[in-house]
Structure 1
Amino acid sequence: MPAKQDRLLRVGVLGCGPIAQAAHFESCNKARNATLYAICDVADDLRERMAATHAPQKQFSDYGAMLADPDLEAVIIATSDAFHVPAALKALEAGKHVLCEKPLATSVEEAESLRGAAGDLVLQVGHMKRYDAGLQAAKSFIDNGMGAMVALKAWYCDSTHRYPMTDAVQPLMVTSAKARKPSENPKADLDRYYMLAHGSHLVDTARYFAGEIVAVDARLLNRAGIRCWFVDVEFANGVLGHLDLTVAVRMDWHEGFQIYGENGSCLGKTYNPWYHKTSEVDIFHESDGSTHRVLGADGHFYRRQLEGFAEAVLTGRSTGGAGLEDGIASVRAMVAIAQSARTRRPVRLADVAGRL
């Protein structure tokens with residue numbers, strides 16, 4: 001891991017649940033330019049065990065008390081989706097920078113309510129795949145060598161074998177009966193849950209490469225316990241797009257993309273993020289008939305994301321993370337996909353409102 005710098009962003013993590021345990025606590029302790037200053041959770045037993053394991057300087061049962069600490073500089077919001085926007089607003093009002101887990105919100109209006117709240121503060125959304133060195137290499141080629149993009153295909157297919165595989169590499173998850181839960185069970189509507197949990201990654205990857213999405217035409221088939229969304233996408237720049245979100249395929253994890261351009265193409269295979277393995281991205285250059293692949297030995301996307309966030313806060317330099325408008329656009333696209341699948345008609349994003 002990179003050596004710690006002299007100036008470290010003092011970060012507090014809100015929520016001690018699975019995503020904090022699997023990603024954010026370790027990221028804070030390993031990041032070169034950040035430190036785990038505080039943790040906060042209403043469940044005393046869970047919080048105290050996490051404090052004993054990850055050694056923050058402070059722990060809080062009350063979010064307001066953590067935000068009132070003058071030495072706290074930034075907050076990672078690692079709670080259930082329903083709590084993201086209220087927690088982000090409180091942090092911004094307290095003058096703290098925010099890294100909010102994806103999805104930013106569960107409705108267009110809720111996401112847009114954050115506009116104007118940040119001011120000069122950094123608000124970044126946790127689309128950590130933007131810190132995959134393979135995807136970054138593809139993005140650099142798209143911006144600097146590929147010429148006009150013609151088409152993009154991207155897929156995100158969760159696997160029935162994913163939990164036995166991730167259980168082997170993730171830390172043992174600690175739970176608490178005292179944990180705060182949203183009033184509505186997030187998994188009561190699996191169409192909605194899978195779109196928010198997985199579709200948010202797929203939509204942001206498509207936008208990262210091809211730019212703004214202006215319309216979608218989606219179909220959803222639920223058969224044999226498999227939900228499959230096929231989505232034709234219209235990008236603002238005229239690129240043809242097709243997205244495949246399937247949960248769960250009867251095979252290994254299947255995620256990747258194909259991008260065709262004027263001066264070359266990109267073919268990417270992305271691994272389950274908990275393997276900390278950079279995507280294998282082959283970049284073909286038409287000019288000399290060669291293919292290039294970045295090794296990307298550092299595949300800790302969550303730590304790299306935090307370092308990018310901390311750099312943006314400490315130096316003011318953007319590192320390509322997803323900002324507020326990216327988070328809003330992702331939510332708007334997911335709502336449009338859900339509406340299109342229900343009505344079996346194309347939907348323009350400019351006409352979209354409401355929640356999934």
Structure 2
Amino acid sequence: MRPAKQSEPPTATAEAPSAGGASGGASGGGTGRRRAALLTGGLVAALGVLVLVALASVALGARSVPLSTVIDAFLAPDASSDHTVIRELRVPRTLLGIGVGAALGLAGAIMQSLTRNPLADPGLLGINEGAALGVTVALALLGVSDPAAYVWFAFAGAAVAAVLVYALGSAGRSGSAPVRLALAGVAVGMALTAACSALLRIDSRTFDRMRFWLTGSLAGQDAGTLTRLAPFMVAGVALGLTLARPLNMLALGDDAGRALGVAVARTRLLAGVAVTLLCGSATAAAGPLWFVGLAVPHAVRALVGGDQRWVLPYTAVVAPALLLAADVAGRLVARPGEVQVGIMCALLGAPVFMLMARRRRLAAL
């Protein structure tokens with residue numbers, strides 16, 4: 001039995017030198033520096049793509065405006081309708097999309113690393129649905145309509161859902177196997193969605209107000225919503241990025257992580273706080289969105305490897321670019337109306353999820 005256990009460390013120990021900050025390793029310091037330079041260049045390129053997509057989000061929509069008009073709206077704003085739409089509607093919507101995408105992508109990457117479960121996702125594990133139920137309770141039963149107030153209900157719902165899914169998925173002798181956590185998340189998510197639907201059927205006015213939000217949409221949010229929710233997103237992103245090194249160590253297992261100096265309980269607690277902040281604020285802003293936190297971390301790991309010091313920042317940049325691209329596509333395919341970004345993300349993410357599910361090495365993270 002002992003040799004069988006020692007067959008796993010080669011894949012995990014490949015991350016141990018990078019997680020500990022070693023500059024050499026078996027491949028030599030020069031190779032490590034070249035790889036770091038290459039990955040840094042890739043991250044800069046991803047940031048450039050995000051900027052381009054953000055500009056497209058500001059310029060394109062039911063009524064597209066030239067890029068020169070977009071630039072003038074920032075440098076020499078006036079009272080024209082184009083400038084008003086750009087500054088008061090599209091810029092807040094774009095910035096909110098960047099925050100929501102980064103929050104959901106980063107939350108998915110942290111969850112997958114912490115649980116060593118490639119199926120971990122804020123939507124698939126029911127956390128988004130928990131946040132949505134919290135907001136529904138605040139709106140339908142308590143009459144809370146300010147995002148700065150009902151975001152706390154979103155946090156509470158996300159935290160309760162996460163605890164419930166982990167408790168159900170880890171019960172029994174086999175522990176928290178990836179498939180068991182996924183099944184528990186789907187079951188809890190369906191139950192929470194049913195509870196949301198039941199509450200909305202009671203109050204038709206709340207249903208009319210929330211039907212687009214529950215589909216997942218960036219539309220209808222102004223600068224006030226952005227300023228209220230941005231501090232929670234920024235705090236969650238900052239906390240999540242600081243967890244890269246301990247998550248690398250925990251990839252070796254809890255015992256090895258402790259031997260390397262990681263406070264396992266503290267790391268899990270901070271990761272839970274980060275995921276709750278990220279999922280709660282993102283869901284309060286845009287509603288429950290699927291597949292962003294599932295597909296993007298997998299794509300990033302295929303490009304940069306398993307080192308969380310690269311996976312987390314890459315995910316925080318690539319995920320909002322994908323979300324904004326889906327939002328822009330939804331605005332263009334149904335002019336003068338739009339298809340909600342939640343629907344577009346599902347259309348793009350479902351095929352990716354099916355391909356992932358067919359892979360034999362799905363559970364190897």
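Where does the value 6.1 come from, among 1, 2, when distance in nm of label points 7 Å out along Cα→Cβ at positions 32 and 336 is the thing being computed? That value comes from structure 2. A value of 21 for relative contact order in percent (Cα under 8 Å, 6 or more apart), calculated from one of 1, 2, originates in structure 1. Taking distance in nm of label points 7 Å out along Cα→Cβ at positions 144 and 224 as the measure, the highest value among 1, 2 is held by 1.
Given -8500 as the derived value for helix-only ellipticity at 222 nm (-39500 (n - 2.57) for each DSSP H run of 4 or more, over all residues; to 500), which of the supplied structures 1, 2 does it correspond to? Attributed to the structure labelled 1. Highest-scoring entry among 1, 2, by distance in nm of label points 7 Å out along Cα→Cβ at positions 88 and 168, is 2.
The value 2.4 for distance in nm of label points 7 Å out along Cα→Cβ at positions 40 and 240 was derived from one model only; which of 1, 2 is it? The correct label is 2.
Bear in mind that the values in this text are calculations on the coordinates, not laboratory data. Predicted model only: the values in this text are computed from it and were never measured. Cβ atoms are built from the backbone, for glycine too; each structure is taken alone.
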